[in-house]
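Chemist: Read through the structures below before going on.
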Structure P
Amino acid sequence: MLDDFFIRAVVGGTGVALLAGPLGCFIVWRRLAYFGDTLSHSALLGVAMALLLNMNITLTVFVISVAVSMLLILLQRRASLSSDALLGLLAHATLAVGLVVLAFMTWVRVDLMGFLFGDILAITAGDIAIIWGGGLVVLVLVSFIWKPLLASTVSYDIAVAEGLRPDLANFLFMVLMAGVIAISMKIVGVLLITALLIIPAATARRFSGNPEIMAVMASILGAASVWLGLEGSLKWDTPAGPSIVVAALAFFIISVLPLPKFKRQKNENHNPSSASEV
């Protein structure tokens with residue numbers, strides 16, 4: 001079954017979407033979109049270091065992303081700059097350093113567009129094993145830290161008072177984010193990873209009554225975006241990664257459109273005379 005490149009792309013993309021859903025919800029709740037951008041931009045530095053040191057790309061991207069997370073925590077405690085300024089500094093600095101290192105490596109032929117925007121149609125059976133195996137580990141860890149992470153999102157002080165160890169949960173969340181970025185880099189590229197995390201979660205937020213349902217809906221919407229994006233890419237010969245993000249954007253636009261029936265009922269409730277005339 002995995003001999004067909006399109007089937008491999010769908011299976012791999014679905015795996016990334018399923019694990020991106022819960023983490024994307026926390027990014028939306030905590031307003032950490034810029035943090036996701038910082039880690040995704042640092043992935044290119046990880047790619048450059050992997051090629052330079054002849055190491056596994058996924059593992060090196062994960063290590064670099066964790067190192068950037070630790071550096072961010074250290075700078076937040078010692079530097080006088082705001083978090084936004086530090087995130088912007090690290091995001092663009094790591095991206096620029098990665099590009100410069102790749103430019104000096106003239107002996108290596110690098111498909112820069114594939115790293116920046118993904119190359120999901122070239123995914124292999126080994127990549128699928130990494131995505132689903134690593135994704136299963138990520139989801140298991142998320143289930144363990146779900147309660148303290150959710151409590152610290154609502155109130156850090158309450159989480160501390162209840163003995164939920166929010167600092168450890170926040171650190172593990174950063175590590176899991178690094179893992180998701182390393183796993184999903186080949187799907188949508190380093191520049192669009194954050195979109196696959198944020199857009200399905202933002203879409204699911206309007207239709208969810210509690211956090212658990214929102215996480216499940218975000219995963220389902222992400223998987224649907226992967227399928228529609230790949231179908232559109234195959235039909236209209238467009239880049240696969242951006243097509244997936246455009247499909248997710250279409251779902252979001254539909255979710256924010258006004259609902260005429262609901263709006264009309266609401267107006268009737270506020271205008272009894274017009275309702276009685278009907």
Structure Q
Amino acid sequence: MSDKFGEIFKKVASEKKTHLSERKLLKNIRKGFENQEFKMYLQFIVDSKEGKISSAETLSRWENSSGEVVFPGAYIGIMEKSGLITRFDYYMFEKVCQKLSEWKDSELSDVSLSCNLTRITISEKDFAEKIEEISNKYDFDRSKLVIEITEDSLEKNLVVAMFNIIKIKKLGFRIALDDIGSGYTSLVSLCEYPIDVVKIDRGVLLRTGNERGKALLSGIIALAHKLDMGVICEGVETVEQNKLVSKSKCDYIQGWYYAKALPLEECEPFIENHYARCFR
């Protein structure tokens with residue numbers, strides 16, 4: 001009996017410790033918002049035919065007061081749990097709008113930026129109105145901003161989410177569906193949702209060690225093209241993978257083969273060096 005009570009005590013103590021840890025983390029996250037500690041990083045995406053940078057995916061990092069660079073996996077979950085995730089999504093969306101506005105009349109004006117938004121935010125009834133309100137503060141070409149969603153973004157509240165997506169497309173933004181190939185229903189979604197770009201999941205690329213895997217990759221790309229969608233292949237890390245996705249007629253390539261996620265201060269020098277290599 002004492003062992004049983006001992007286990008119960010340990011479990012309660014562990015849960016209490018976790019709760020206290022989460023409360024401390026949440027407090028630090030709120031301070032992070034106040035101090036602008038959540039930073040925008042970019043991973044560049046390259047045109048497979050020309051080898052030039054065409055766009056970049058916007059990613060977040062938390063550069064906290066302790067000098068650490070914290071990855072999203074450590075804070076996105078608790079933001080969703082606490083209800084802060086919508087604030088965070090709009091915070092990052094505004095940073096993207098601001099950056100595109102800064103680039104509008106520069107040599108980077110042709111580079112598009114994509115912004116990941118969660119299913120919770122996309123399912124908000126006033127989502128489209130909020131997106132319009134934020135973007136109206138900045139002067140930029142809205143077609144240069146791609147909003148990335150995953151299929152579970154639509155499943156939470158399909159009617160509201162679909163309405164919101166249709167509305168923001170009418171505002172001029174483009175839509176990308178991420179993680180294609182990670183499940184059967186994602187392929188069905190291509191026919192149902194108003195998508196401009198698909199991003200093929202890295203898992204598809206990892207299965208190309210045999211002919212069936214290569215056929216799957218080529219088939220997804222061909223299907224997307226028939227539906228008049230652009231295709232980005234994610235997770236390209238080697239020379240062989242780069243050659244394969246190019247041969248499979250993928251439009252754009254993303255992965256460590258070309259670039260890791262970079263803080264903003266390193267992005268413009270990276271682009272300059274990239275173009276110097278392309279045209280020398």
Structure R
Amino acid sequence: MREGKPYAKLLLHLAQIAVLFFLIQAINTQVWYTGVVDIEYTDGLPEGAGMEVELEVDQKTADGSIHIDGFITFMQWQNSRNDTTIDSTDSEDDDREPMDFTPLSEIQEDLPIYAKIAFSLGILLFGLTFFQIKYRAIIGLVLNGLIIWIMISLIILTPLGYVGGMDFGAGSFDDDEGESTVHQSTEGSPSIDLFNGELDYEFTTKSYDLGLADKSELDEVIANPPGKEHRTYLEMDGVAGIHYGPFVFEMLWAWLVLFLIAPMGIGFINRVRIDKPQLL
């Protein structure tokens with residue numbers, strides 16, 4: 001007896017094609033992610049000064065903006081400092097080779113192509129299913145692998161690609177001759193919102209600014225933390241995070257449901273139907 005059309009799979013593939021078409025449009029027109037850094041001095045001479053940095057990345061651009069709060073306070077702090085530094089304790093880190101990331105520009109060029117290939121594979125899979133061609137599952141595996149790679153690129157590789165394209169050797173704020181702060185400690189906690197696609201890290205940094213220490217007490221400040229009431233004490237609160245475009249995690253959930261759970265569910269139902277004894 002000839003089997004009928006696998007209508008459940010055909011409807012599923014149509015839904016997959018619609019999602020892949022949406023993915024092409026979103027990659028080309030929507031923001032991929034927004035990187036944010038917001039810091040503010042909450043104690044010490046620069047109290048009230050802070051900085052907000054925002055970076056928006058899409059298929060064509062990576063635009064950043066910087067907003068400085070309490071600029072006068074910040075300049076007063078800098079004018080009150082001297083050039084006192086000590087030898088860096090992290091000099092061994094300078095010998096490490098920089099990590100090699102795929103540049104953001106390459107990812108921006110490749111992702112639209114990958115999305116179009118995935119869309120074509122979705123149409124091909126629908127046609128193979130309609131005519132019930134054997135071994136079409138191989139195309140499904142390739143399609144799933146490609147979608148996973150697109151998601152990895154959007155969520156992980158694009159932020160790393162921007163960092164990899166930066167030249168930290170030029171214009172660095174670090175003093176090559178040593179460190180200007182001592183007894184630095186940082187406490188923080190991550191915040192993850194998988195539904196809204198927001199990954200944040202809130203932190204508090206405490207340290208003592210050697211540039212504010214008198215020469216007569218410099219050795220004592222270096223040897224032991226003088227306490228929060230001391231002139232050199234600094235405390236800074238901040239948050240750094242990545243806020244992905246709405247389509248990124250929408251696509252992640254769509255892949256989980258339409259490309260993973262639903263095909264497994266349909267396959268399980270068909271297997272049970274085949275294994276069920278037929279009444280004569």
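Nothing in this text is a laboratory measurement; each read-out follows from the coordinates by a stated rule. Note that this is a predicted model, so its numbers are computed, not measured. Cβ atoms are built from the backbone, for glycine too; each structure is taken alone.
Chemist: helix-only ellipticity at 222 nm (-39500 (n - 2.57) for each DSSP H run of 4 or more, over all residues; to 500) computed as -28000: which structure among P, Q, R?
Modeler: P
Chemist: For which of the structures P, Q, R does the calculation of relative contact order in percent (Cα under 8 Å, 6 or more apart) return 18?
Modeler: Traced to structure Q.
Chemist: Another question, then. For the read-out distance in nm of label points 7 Å out along Cα→Cβ at positions 202 and 258, a value of 1.6 was computed from one structure; give its label from P, Q, R.
Modeler: Q
Chemist: For which of the structures P, Q, R does the calculation of distance in nm of label points 7 Å out along Cα→Cβ at positions 58 and 138 return 4.0?
Modeler: Of the structures listed, the value fits R.
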